[in-house]
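Colleague: Quick heads-up: structures coming right below.
What follows is calculated from the coordinates using simple rules that are stated; it is not laboratory data. As the structure is a prediction and not an experimental result, all values here were calculated from the model. Cβ atoms are built from the backbone, for glycine too; each structure is taken alone.
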Structure 1
Amino acid sequence: MREEEMQSMEMLIDDTVGQKILNTAIEIINHEGYENLTIRRVAKESGCSNSAIYQRFGDKNALASAAAAMQAEPFLVIMDEVYSDSVDMYTNMIRIADKVLDKLYLFKQEAVNMQIFYHGRLGINTNPFILRIEEYLKKAVARGEANIVNTRETAFVLLASFLGAVQMIHANGDSDLKKAKKLLEVQLRIMYSGMRMEKGGDSLWDLLRERGVDVDKALERMKGNKDAYRRFLMEFFADPDFDALGEAIETGDAKNAFAYAHGLKGIAANLGLDEVRGSLSALVEILRPGKLDGAQEAYNEVLNACGVVTVLL
């Protein structure tokens, strides 16, 4: 957000009339679209005069932009609250996208479209979201986690891709929040793979070791065949038993959920996937008595542990 825009927004926080005008504009945009937003209508529905609106915003476009900015501001707070230097960039991306989507998915389609319009109007060098994402990317580069030549352009692509995907998913009435998060996770995984630091030779194995995978023990079992090991890893994470496990938990089928989790745990152990195995072990113990209390949360931990590895493959 440009400095003058930020100052304007700060003024409006303590301006009751300005808040009333913005809230009315948001309601109109959310329910009837930008094309139905007029100064006269906002004045009538807010109980404020035309001159009060013109004095604060100038015209319809500026009013709509200010309304979108007010709706966008809490997302910066979410990003700062969720981001942590103690985890890698991919984990941060997933966590931030998850929390932002929780809120953004409550928006009406018109409000989502206005967010696209708002971010498009801001320049790449002044958009506060791009600048914030750039800060995160620079930290990833400093940690040797990513190889990015232009962090600001990459931040722009990340934001634009995220908003574009949300717009498409939101417009699809068949996509619920759970499905939306799955689709965005795939998108982020692909994008993160492109940003990852590329090293020669055994880079994959070094990165897997950094994420708690016992590569050496697994390769020892496979007599050093790295191609076979990588193939087994990819087959494991594509195993339909993961989806079947999630469906069993969702439908309350503790018996089959236990069988799926127990089988996956054994394979994870053979592949040296210690973090995944540990998460599956916790889930197995929850399911062993035939109960499901806490099973969904444990299953989510399993998926998180898997994601840390699959992003590298």
Structure 2
Amino acid sequence: MKSHTIRDWVLATRPWSFPASTMPVLVAMMFLWAEGMEVKWWLGIMALVNIVLIHAAGNVWSDYHDFKKGVDADDTYGVRILTDGLFTPKEVFRLSVSLQVAAVLMGIIMVCLTGLPLLWFGLTGIALSLLYPPLKYAALGDLVIMACYALLPMLGTTFICSGEVVPEVLWLAVPVGCITVAILHANNSRDIETDRRAGIRTFALLTGRTTAIGIYLFEMILPYCWLLLTVTLGHVSPWALLALITAPLAIGNSRQMLSCRREGIKAIATLDEATAKLQLAFSLLLTVGLVIEAMT
């Protein structure tokens, strides 16, 4: 069996994708602070660590099932730890289980520290993470991502840090989650042909590439329009509009998606990573705006 370094194991979890899960938690924490609520910061840090464990386990779990299902092959884009033989399926399976167990144990500790309602958030998140592969193959992946990387973590974080569920945070879950869903949609739009060959159905495959392109453009526009609406209605401070600075990145991503009409799927080979960078930049600037509001 090939030996692996710590760096190999870390890279196998796709750490570049972690902003998709950590940023919603951070935004929720800063939202509470900006609202003048008392924030238990140390519990917020535990929430950040826990969601990284869940996300890492979910990434590896998905890679294992994609390889077994034939979704990931020698001629596909994306993760290649299994197709290139860097890890064996058994190693990837064990890594996912180990990370999931660590996440569950940490989650139990957090339930003891906060209260039973957190248990239902955790159980739902873990169940969706484990069921993600078959749900993705049935064109439900986009909905699962919105739930797991926007709605559940942001609502759960408000409970963890304040002791109560604050539904108003969902105003910010929409733009943050929409960009996160766009990461998956960019990936699935690129992989329509290979996914069809593997016998799975994604939302992008069902709609067809032309419609999928339009959906991605909508996912680039909606976060900015929604944020403007949220500020106009007074749900968050105008400082949140700092996130609008990232609009050129969204425009660049949209142009890249449009270019696949002329240049083929190679034009969007790395669009999922570019979308992840947009999500990080958007969420960070949104967080900065909330911090400024909290300190003024």
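Colleague: Say we calculate distance in nm of label points 7 Å out along Cα→Cβ at positions 138 and 162 for every structure; which of 1, 2 gives the highest result? Don't skip to the end; give the middle numbers.
Modeller: Working: 1: 1.8; 2: 3.5.
For this comparison of distance in nm of label points 7 Å out along Cα→Cβ at positions 138 and 162, the top structure is 2.
Colleague: Same structure, new question: Going by mean count of other Cβ atoms within 10 Å over residues 18-25, which of structures 1, 2 comes out largest? Please list the in-between numbers first.
Modeller: Values: 1: 21.0; 2: 23.9.
Checked 1, 2; max of mean count of other Cβ atoms within 10 Å over residues 18-25 sits with 2.
Colleague: Quick check on the output: 0.05 is FRET efficiency 1/(1 + (r/R0)^6) of positions 50 and 274 (r between Cβ atoms, R0 = 41 Å, to 0.05), derived from one of 1, 2. Which one produced it? Working shown, then result.
Modeller: Working: 1: 0.05; 2: 0.90.
This figure was derived from 1.
Colleague: Where does the value 0.97 come from, among 1, 2, when Rg/Rh (Cα atoms, Kirkwood Rh) is the thing being computed? Before the final figure, lay out each step's value.
Modeller: Working: 1: 1.07; 2: 0.97.
Source structure for this number: 2.
Colleague: Given a computed value of 13 for relative contact order in percent (Cα under 8 Å, 6 or more apart), which structure among 1, 2 does it belong to? The partial results should precede the final answer.
Modeller: Values: 1: 13; 2: 24.
Only structure 1 yields this read-out.
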